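Okay, got some structures for you below.
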Structure 1
């Protein structure tokens with residue numbers, strides 16, 4: 001098997017003429033024959049015992065040609081691509097020129113290959129790094145979150161319902177005096193202010209006491225999902241059964257002991273501050289890296305074939321499916337749940353896929369220009385790191401991941417390090433902004449609001465990834 005000719009026919013496209021010699025082709029035919037003969041009946045021979053020449057006489061010499069060529073095709077193609085010093089992206093078409101036992105096979109294939117890449121400057125790039133700082137307000141906010149998570153839920157007595165209370169209610173809705181479908185609930189748990197019901201409903205429960213029966217008057221939004229209710233005035237007959245509230249713990253040394261390994265509140269706050277600073281420092285460093293790699297990509301010239309982006313999107317879909325399966329779901333079920341087709345789902349990955357392809361091409365060019373390589377020590381260290389992260393033996397990882405792939409990742413990281421080491425990074429102070437208190441995310445209404453299919457898919461992807 002060898003490359004007979006390689007001709008560039010278009011941007012990122014080559015036509016390769018590939019040969020498979022007679023001996024290799026005949027050997028493949030024998031392999032196919034041994035596998036398929038047991039299923040073939042020839043008069044005068046027991047089933048599976050007919051010799052090859054009899055089968056060929058009955059069905060034609062080419063009876064096993066296609067299967068034999070399929071056995072050899074991938075190896076012949078990859079060998080020819082390597083011999084032509086090309087980086088294969090996709091195969092557009094194959095045409096057989098000649099095929100026979102006597103002469104072997106000659107076929108032509110049109111392949112899409114990775115583009116020629118021209119880089120701009122990748123040394124001396126400029127970036128800004130935010131000097132991280134942790135304000136006392138951030139520490140207090142985290143302390144308050146800890147307190148909220150450790151709050152007790154207590155039954156409220158002696159007062160009316162207030163916002164943020166957890167209530168249990170019965171309700172039944174009426175439009176023009178007639179009850180409507182989906183408008184009734186008994187023993188329903190509702191946190192006031194959660195936005196779970198349509199606007200105006202929860203506010204009208206405020207001020208009522210346990211045991212009270214009362215009316216709640218609301219107007220359905222004009223774009224309500226249930227069209228028969230959109231814009232209609234409605235009355236809900238309600239009864240309040242229960243009121244509960246969070247009882248926050250005292251924030252002191254005892255609180256610190258209960259929620260952490262520290263004996264004092266001050267020690268807990270110092271730990272929170274140190275961890276927050278560590279997170280911010282890491283984020284600041286990652287942002288510098290993002291700025292620099294983006295600058296490298298912006299200065300790159302390359303006509304990237306669409307097949308590269310398509311392939312990367314397909315990989316992302318497979319990776320997402322793998323994560324779903326690890327959680328007891330699969331992609332087909334997920335797509336039915338979100339009402340999305342595979343093509344629509346794959347399209348949501350396209351912007352990120354394009355970014356990833358461009359970044360890889362730019363970094364690979366730096367590796368080439370700088371002659372970056374992976375040492376034996378670095379390869380072993382990376383194998384051990386992967387093995388530790390997955391709880392596997394190093395030999396198992398080596399069997400699963402080729403040395404070539406590990407070396408590729410190491411050299412790409414070296415390219416990133418080289419860009420960072422040669423950059424001019426200016427430290428800037430973090431902008432002081434007085435942030436508004438974070439609002440609670442509003443749960444879905446009793447009838448979910450309409451969303452675009454793409455937006456819903458993105459939301460579900462994030463939930464599944466978590």
Structure 2
């Protein structure tokens with residue numbers, strides 16, 4: 001029987017194979033037992049889901065199992081973005097949340113993301129204990145449950161709408177008036193996911209004429225993964241390029257915790273660049289001050305922005321939960337990852353694609369420039385940064401040897417000396433000119449992820465070629 005294993009953003013599996021109602025009940029019971037032992041269960045648990053198959057059913061079954069352990073629950077009445085659920089934990093003072101989402105994974109996946117009372121994804125010490133409790137129950141009917149109607153009558157289950165309170169918070173963080181005054185034209189693509197009515201709803205409220213595409217609830221996500229990467233945003237890119245009046249294309253993934261940004265000419269703007277642009281904008285235009293945080297795999301572009309303004313950057317392992325700790329403790333202005341996760345000081349300590357999209361819209365509206373123009377301006381002040389990522393599937397022979405190879409990295413790469421090795425998460429080789437390459441092994445498949453960054457397109461191509469060659473040699 002497949003073991004329960006939590007990754008960087010929860011436990012995920014293929015529907016009807018390992019992600020089944022029975023396993024969901026077992027994981028829920030493990031979470032209930034954990035909260036009981038933690039003496040926080042009486043605060044209740046927020047239950048949410050994105051637009052995937054069986055989301056409502058999984059949510060109801062979760063409420064029944066929690067009720068069987070006398071743990072109150074608050075079920076979101078519709079598919080709900082992950083950042084909205086995170087805010088509801090904090091607003092309500094709940095013990096945590098069980099969120100059914102596989103984020104940007106294909107339609108045949110689902111997952112449980114467990115967040116704790118501080119609003120961020122559960123840290124490894126928590127998920128390890130939940131794994132232990134759940135795996136000890138696999139193959140046995142050892143969960144407790146209660147009929148849903150009885151649980152409702154007992155006051156153990158309540159249906160909620162967290163949308164209005166969350167939107168009020170976003171209104172306090174985004175200058176909707178400035179967006180409205182600009183009159184910019186925007187196209188929004190929620191990718192058939194939970195972000196519909198959030199980004200576009202607030203832009204319409206601001207007074208913009210917004211075109212929204214792929215806005216129906218579709219558990220197949222239009223036949224593509226709900227991942228706001230260029231390969232899956234063809235419809236949005238085509239619409240933006242085909243309308244000379246459109247200034248911006250915005251997208252959110254399946255649970256709206258990630259974002260995708262398209263410039264006026266149809267160019268996809270990498271999250272690495274958006275993170276640096278927004279940090280600079282927050283300091284220059286919104287009067288923010290303080291450090292930033294990024295994962296080890298994220299561009300050093302934001303480091304250059306921080307140095308330009310007299311601040312520093314905290315580097316974390318991959319996984320937004322580590323950045324979330326800095327946000328929780330009010331230690332940074334902004335934190336983000338190259339995989340399109342971002343949040344701000346004073347906001348939820350989890351990724352928020354809704355906030356990211358609206359802040360980009362505000363930045364473009366206030367600056368009266370395209371993102372390409374803003375990027376060129378920032379390059380002129382802090383230097384150029386170009387990034388790449390390759391996912392290399394390994395042969396059985398390479399998979400067997402890759403651990404030893406990474407444990408003994410070379411002294412040179414792409415003709416440059418390796419100045420520093422960073423082993424925060426994987427092996428990161430920082431070269432003498434400041435360019436770098438990061439190698440991270442997948443924990444679930446024979447894949448090595450190779451991240452590279454250099455100061456020009458030509459240097460990036462040479463470095464990426466050398467990094468790939470190192471792995472495959």
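Read-outs: derived from the displayed coordinates by stated rules, not from any lab. Computed from a predicted model, the values in this text were never measured in an experiment. Cβ atoms are built from the backbone, for glycine too; each structure is taken alone.
For this structure, a couple of remarks:
- Read-out helix-only ellipticity at 222 nm (-39500 (n - 2.57) for each DSSP H run of 4 or more, over all residues; to 500), computed value -14500, structure in 1, 2: 1
- When volume of the Cα convex hull per residue in Å³ is calculated for each of 1, 2, the greatest value falls to 1.
- Origin of the value 2.3, where distance in nm of label points 7 Å out along Cα→Cβ at positions 101 and 213 was derived from one of 1, 2: 2
- Value 17, calculated as relative contact order in percent (Cα under 8 Å, 6 or more apart), assigned to which of 1, 2: 1
- Answer label among 1, 2 for the case where distance in nm of label points 7 Å out along Cα→Cβ at positions 21 and 381, calculated from the coordinates, equals 5.7: 2
- A value of 2.6 for distance in nm of label points 7 Å out along Cα→Cβ at positions 173 and 229, calculated from one of 1, 2, originates in structure 2.
- Among 1, 2, which structure scores highest (criterion: FRET efficiency 1/(1 + (r/R0)^6) of positions 277 and 333 (r between Cβ atoms, R0 = 35 Å, to 0.05)): 2
- If mean count of other Cβ atoms within 10 Å over residues 53-60 is computed and equals 18.2, the structure in 1, 2: 2
- Which of 1, 2 leads on mean count of other Cβ atoms within 10 Å over residues 253-260, largest value: 2
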